[in-house]
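Q: See the structures that follow.
Any read-out appearing in this document is the output of simple, stated calculations on the displayed coordinates, not a laboratory observation. Given the structure is predicted, the values throughout are model-derived calculations rather than measurements. Cβ atoms are built from the backbone, for glycine too; each structure is taken alone.
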Structure I
Amino acid sequence: MNPDLVHSLNSLRILSVDMISYAKSGHPGICLGAAPIVYSTYVNNMMINPSDPKWPNRDRFVMSAGHGSALLYAMLFMAGYDISIDDLVDFRHIGSKTPGHPEYGVTPGVETSTGPLGQGLATAVGMAMAEKYLAAIIEEEVPKQKLINYYIYCLVSDGDLMEGIANEAASIAGNLALDNLIVLYDSNDVTLDGALKKASNENIIQKFITLGWEVDYVSEGNDTREIDKAIIRAKMNKKPTLIEIKTVLGRGSYHEGSNLVHGKPLSKEDMINLRKKYNIPTNTMEITQNAVKYVRNTINARYKEAYKGWQKYFEALKNNNPSDNLKKILEFIETGEVNIPFNSSNFKIQNNYSEELRESNSKMLNIISERTKFFMGGSADLATSCHTQLLKEIDFSRKERKGRNINFGVREHAMGAILNGITLSGFRTFGSTFLVFADYLKPAIRMSALMNLPVTYIFTHDSINVGQDGPSHEPVEQLAMLRTIPNLTVFRPADINEVIGCWDFILNNKKPVALVLAKDEAHILDGTSGEKTKRGGYIVRKEVQKLDAVLVSTGIDLTTTYLISEELRSKGIDTRLVSMPSLDLFLKESKEYQEEIIPANVKVITLEASATLPWYRIASSNCAIGIDEFGYSGTKDDVLVKMNFDYDSLYKKVLENIKNNK
């Protein structure tokens, strides 16, 4: 091989393990074993411009095996991204550009946060879908367009492919024939606890063939020429491609090929040994100018003309009297922004309006989809139950890339991560399933929140009211779980007014949201407000004279609480009714606003058909009325009676709590 290539590749290896030694923390095994894969991808194959890391038509690289972050950071530095040696020295330190696992928005060139194994692969599938959709809608306006045609590369480990989400995502990618997705499998037969065969004996190649992929095999993972050839072959395929590359974990170290080199820094003696083996006589955290220069010159020679040509092509399209549709697409590509006009005050709903909230939400989804082409989503095989079909749109498929309805199948976990990938590509997205299945989605929701991605998770069938499906389908603890996720806004609206208010917040903020909806029919309530919904909590009905208690409720339970409030008033007990569609938004309001809605030193009773734990933040002692046990199978009314959550039982509980205040 070219001696300059060999020197720069080995410099990449040593620099990345130096980072780990200097930080006294990290994973050196993958850095030594998989360096040729990352090197070949970046230096010889990817179309990127390190000086313009957000170039819309750049190839994307996803380090799904996020424990290899040191290798990725060292490669990005050598490639010429805005990362310095000092940044590499700060590896795994607070506030650095080089955190322990890759984080979106922190490090130039990092396309998504990774670390939880399998998440990166599924996110890469979403990125591939986004590219296909965007290219297809441009093609409608510009036949044989050359504006969007990038690839997504994803490095996976044995651990990634063992996670269930990987199988879900790979199945979707194969079914959709995403030929712009190239997965590089660092196959070293070792996991943290030892030999891979202790836990898995799968034929990965046969498995991926069955899932609808093309596969390739590189027997010597240290040979960048063979890796390059495999990538070139992959670009000719009509399906997604998995390239299994046999590597040696910790190649060259004293413990190569064993789990001892996986997750802890190498000894000083081993680092000396490696420098000799790879002929890199630098000091710790040093790299030769020749190594960096060779990498940057090679990348520059490949992208320079293509990048300039793309810029000219883009400007020509912009200046050639584009259609309104093309103009909007070009604006989206240039800015990466999706502006969807939506204001809850523009909606006027009749006072006698009544319908299921999932149907109210369906109306909003379809109104939004008519206002922009950059809004898409789907369901985990429950669109007909969740009412989340975009009625005027077609399905996204291998034959029809312009579809905006995504059939994820019964694959909730992959659905969430794929939505993250599509959203990272600039789109606004949604995904739906029953609330009880939010647990299947939780890791992906957490990644949405960690990256602050505006993904909207729509959960229907939100309480024990589903009745005859039984306790396995009756959510109890899921709302509490969602409310514990930092940076996730959780809404449980009471009627169509509040559903509209939720979407006002969603579309005018770039934040992840869980929208929780009842299956039940909801009558519009006097006093509800879309505009006030955005503050999390507000007064629906004030007391007349003396305030005896504040009743706080959410969702369909607000209707029951409203009726209880009326009956109490008829008996001389004066209560204030507060709707709390978003507990977290309310708690972010000023202390003055919170006390304006819920005065201090007043009995506060909360009522929600869910776990009571979150409500102790505002409820008076022993005044959180909810459900802290699993349900039963039976008719809705029988289940409510059995669980003491029917109207009569709730009225008695509220009355007892108020009387205990006197």
Structure II
Amino acid sequence: MSHTTECIKNVTLTGHGGTGKTTLFEHLLFAGGAIPKAETIESGKTVSDAAPEEIERKISIHAALGHIERRGLKINLFDTPGSSDFTGDVILTFRCAELVLLVLDARTGPQIETLKLWRTLENRAKESPPVIKPRAFFAAKMDDDRADFPKVLEDIKEKFKINPVIASFPMGQGPTFQGVIDVIQNKAFFIQKDAPEKEGPIPPEYQSQTAAAQERLLEAAAEGDEILLEHYILLGTLEPEEIKRGLRQGLARNKFVPVFAGAGLKNSGLIPFLDFLADLAPNPKTAQDIAQDPKGGNQGIPLDPNKPLAALVVKTVYDQFSGKLSWIKIIQGKLSPDSEGFNISENKKERIGKLYLCQGKKLEETRELQAGDVGLIAKSGLKTNDTLAGGPGTLPFLPLRLPEPVHAVAVTAGAKKDDDKLGEALLKAAEEDKTFRYLFNEETKERVLSGMGELHVTSILEKIKQTQKIEIETRIPRVPYRETIAKKASAEYTHKKQTGGHGQYGRVAIEIAPLPRGAQYKFINAIFGGAISKSYIPGVEKGLLEGMASGTLAGYPVVDVEIKIVDGKEHPVDSSELAFKLAARNAFREAMRQAGPTLLEPIMNLTVFAESKYLGDVMSDLSSKRGKILGQDSVGGIEEIRAQVPQAELLRYSIDLRSLTSGTGSFNVDFDHYAPIAGKIAEEVIKAAQSFKTQETDD
């Protein structure tokens, strides 16, 4: 059945890897009656980890969508990967959800990926217009021997600088764990063997703890609304319906952060959380999306079912049986099957076929998607980040803001005959996952793949190998070095060729000088007295640009050079644009040899996130990589180290950092500038370039 916007709740489960997100997702579906039995990750039959690569690795790689019917509401749940290698699928669910549930391991508390995701949400709340994303915590695995709920609360306070509101707390922990207290409903929920938890009265020993938590809950409700706050100050309490209204409004504005406790495998803490979602979680009408205003800036777009259709494609999937599937979030209006929409991004009409809801990989046809809902369109021409509207004139929505890839490899097909098949598969993979890039580098003559880490790239290549039945060879990609000059120089060159009939003649004299780093190229025509006709000057500049395309040291492109043409000579019969192009190209190469040619290497801005205990190892490693430390911040036991490091030293950094930090560290990287290199490093670069040229010639 179709649900109106007021009856939809969208919640994403996210957090560090191994915290129990998939188990919690599975058991929430079971507790909500969406599936008859909750499966374990070890069984390979969970709803969300359905892809072969997920079953084999026993980790989440892709975002999964499921839904629950509860109290006449539809609750959409997203399960997400915990590894930073697959953060793109986490980000897209943020775009779809009005509540983010950060799942914590009750044994360890908040870990690095959880802190990074929180920071992402905080940063977006500071933008213009702000994107306010309410959030909550769930302390999972309370039945584990090392579970420590009070310690989790202290860590939340310290690392996130907030005073959390306890919505449910455990009765015992580890071996003594017997269930949870639902603070909001003032009930206890006890563990039942292989069955949903059982409601009952709160045991006497937990009455005082419950009362203290309810007092904090009352304060949070009062702070959610000014009128309620006045009422609370005057009377010292609120009516039950006022408490619910205050909590509902306060949560929608991210005024407080509730904390839940439970154990997915024991079906514990699930009913209190589902009741909370049904009663208090924000519905889509409390949120807005962001559109790009062609006049400049961005514009907030409220989720409104009464406006014409406007929707965003957030994910593309190629399914073996269903073909191309497009995940779509309806922002305004509604969408029906067998209708027609307008693709704002491509400026063309789009025929909509069947619409689906899904429980993991299981598709369910639906007759309508209303504003706020998320569903799938089958076999459309839509792609990720496209805006689908009722007609032209709608503002396009802001594309997903995804992190830049940090790990790259060059690839070739094991057999020449599989080149085209490999290329098609890589293009399809790049369409499915926008944090995965595939391009052919004309400069280095390589197919280069980039992703969020070694695991990310490896998982995609392994999937292609299995589905396409081809072999793939990988290697470290070549670094895009540049060449420049260190001093002024001048040269002239005469191109003269006589082959019978009209010959070729052109003489060019030039002066070259270094430009500031990043200036690229400047051409000055200083010819006086018509030594070279104006009609030949474009040919001269073409020749100079051809000369700059391959430097004299190692054949890398030349940058940051000013070239002035100062003199020349032409022949009334034999001169041509081609002759002057060849003369200019050779003149430039001669001048460059005299101008102190220098190699430049790309320098990257690097931001590393690592636990404090690994700080020394990370800093030492960066120094060994010729890195320059720019600054350092510490937030909740997580160190953020900013540095500039040569790209050549970072080609395997995702592997190095994983080793240094026991798999917990992560990093962002982007290009900053080019800097000179000399000595042994330059000699090695030149030698490698010459070897590559020889190999290319042999091929």
Structure III
Amino acid sequence: MIIFVPNVLFANQSNLYMAKKSTIVKNWPKYLLQWGVLLALIVFITGLIPSEEAADPEKYCPMGGLQALATYLANNSLPCSMSMIQIAMGIALVAAVVLFSKLFCAYICPVGTVQDLLSKARKAMHIKGIRIMNGSVADKALRIVKYALVFWIFYMTVNASELFCKNLDPYYAIATGFKGEITLWMSIVSISVIVLGSFFIDMFWCRYLCPLGAISNSLKFWVWIGVLFGVYVAAGAVGADIPWAVLLGAFCILGYLLEVFHAKPKLQILHVTKDDALCNNCGLCTKKCPYGIDVKSCHSGKLNHVDCTLCGECVAACSTRALNIGVCKASKNKVWNYVPAVLTIVLIAFGIWAGGKFELPTIDMTWGIENVAEDGTVTQLVDPDKLEMTTIEGLRSVKCYGSSMAFKAKLEKIPGVHGVKVYVRRHAADITYDPAKTNHDKIQEAIYVPSKFRVATPDPAATGKLKVVTIRTEGMYDKMDINYLGLQMRNTGKKIYGLETEFACPLIVRVYMDPSENLDEDWFEDVVEMEVLNMPVHGGGSKEIEVDYEFVKLEDEVGEIGTEEFIRKMFSPFKAQFKQRVEENAGKEQFVYEIADPNYEKPIILRNMPFLSNHLSKHDGVIGIYLNLNHELVPAIQIRYAEPMTADKLWELMTMETWTITYKKDDVREEGAKIGFKTPGVVRPYAVAE
């Protein structure tokens, strides 16, 4: 005993020294992945590495993917711009939790990494933290918060088909520089709570606030969760119409109860294993565990705890090698300690591959096939077996949930069309229709919008007439295609001034050019069938856009058009006139306040004219707002007004830093000015003929 006691004391002193020593070297895979991900996010989001496309902080977000998948299952639609990549990453996370553990939390999550750094900073400053023991009343009470957040976030997302978590997600707010689709006060509150909470309480975000952590903890009890979903499906099969929100609530309640009252899931393949014969009960493993799990008291051969992420900190801290990661009791092979990091990389790679390989439709909807009466009686309006499907590709303007719904609204007006699946990544749609009432060509004609694109502006004084030639093309049935073809022609340096399309099969494309240009069929074929367009981007540089157009032929007929007529044809005007004020000011002296600028022909001005109109309409005397060509053929913003409005007051309103915009009766916002004005306009009397 005299010899043994000093040895124990020596061992404990040595272990305490090791406790102070960093585990970074021994647990390097974790830190390499954590800090590598954090550094990559900082580099790409801040633009330190130039990129042709803006950084997308949501691109690989598994939380967004799970929300998107839930929305699709509930509504047959994906929220906002969510894609299959996010969904695949969410599925990869679920697979990791069910089979192994919370690998995303341990090795990837940037919020968790920052939280870990905050905890280390507190300890370096020798500031005493607040310790909340696992299983205490406070611990159990606080854990319910993240489940409440899961319910709130998923409920709002599914109902609105918009990722609600962006309103308060600290990562999203910081990654977008507080310029994303956030609710400012929510973001500030969430960031403040997380920073302060994580500074004083170890793993505060992960244990008590993270909704993805709540989902992951619930999935560790995947048998129980499977039973819950099985009951829901079975109830639906026998005719019980249980709202999806009830299932969501049951998931949150069951997950919380399992976490706090049965915190030892046993169905994962990988565990932290312990060899009791080698353990000297020094307690370093418990001290180093980020979650404060009592690892040293584990005597079953493997650690089963809902908070365990297989981060490896306890394994790296153990000086006797009593702890390892493995699939069975007392694993001795150190290679297994690297398996969680490797699995994390493999699962992420799988998610990226699967996200690029497969695609769920952004919307998948049908209509007019059956009618359900108030008493539940179903009347079949169309025989589903007689419906057919056609695919329309090249829909470049369909690129998110909103544009998909707008496309669906257009299809609903076509007789014989009864459904659509829209795939935004490949810009395509599968359309279900009744062949007795319509066909592919009729559908394509009905959805086609004739388009025009001004390549350049001719000088009316120098060019009296323009030459008009007609070419035929295929694969150009989206309204964006004419813009891309116009840019391709602009890049050639030829004196081509504009393009205009008219629906036909093949498509009719009229090309307006200088009479001196003599371009043959081979030239048009080379330009139309370019595979890549180098499109200039704002701020300099260009980005490559893949195009896939087919040239068919050049028509023999050549026409002409007056230069002024062409300029007016190519211009897209705007008009907002207020009927009540027109009537109120009839017979009164009226004026036009005009600001002319060649830049007003740019599409961004036309897009922002409704905001200017909305802002000015709130003030007495404003009768109408227009964007038009003036008598000199220069684009001009024109404000029609009468007393009590004045030119000085209009200039003051137009140059305000913030505009008051009314979106709905109860939704009035102060937003930054959409159009900038530098030079005051001119005033002239309003003529009735205008």
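Q: The value 167 for volume of the Cα convex hull per residue in Å³ was derived from one model only; which of I, II, III is it?
A: Going label by label, the one that fits is I.
Q: With distance in nm of label points 7 Å out along Cα→Cβ at positions 192 and 512 coming out at 2.1, pick the structure among I, II, III it was computed from.
A: I
Q: Consider the structures I, II, III: one of them gives 14, 49, 31, 6, 0 for P(r) over Cα pairs in 10 Å bins from 0, in percent, for residues 472-567 alone as calculated from the coordinates. Say which.
A: Only one of I, II, III returns 14, 49, 31, 6, 0 for P(r) over Cα pairs in 10 Å bins from 0, in percent, for residues 472-567 alone, namely III.
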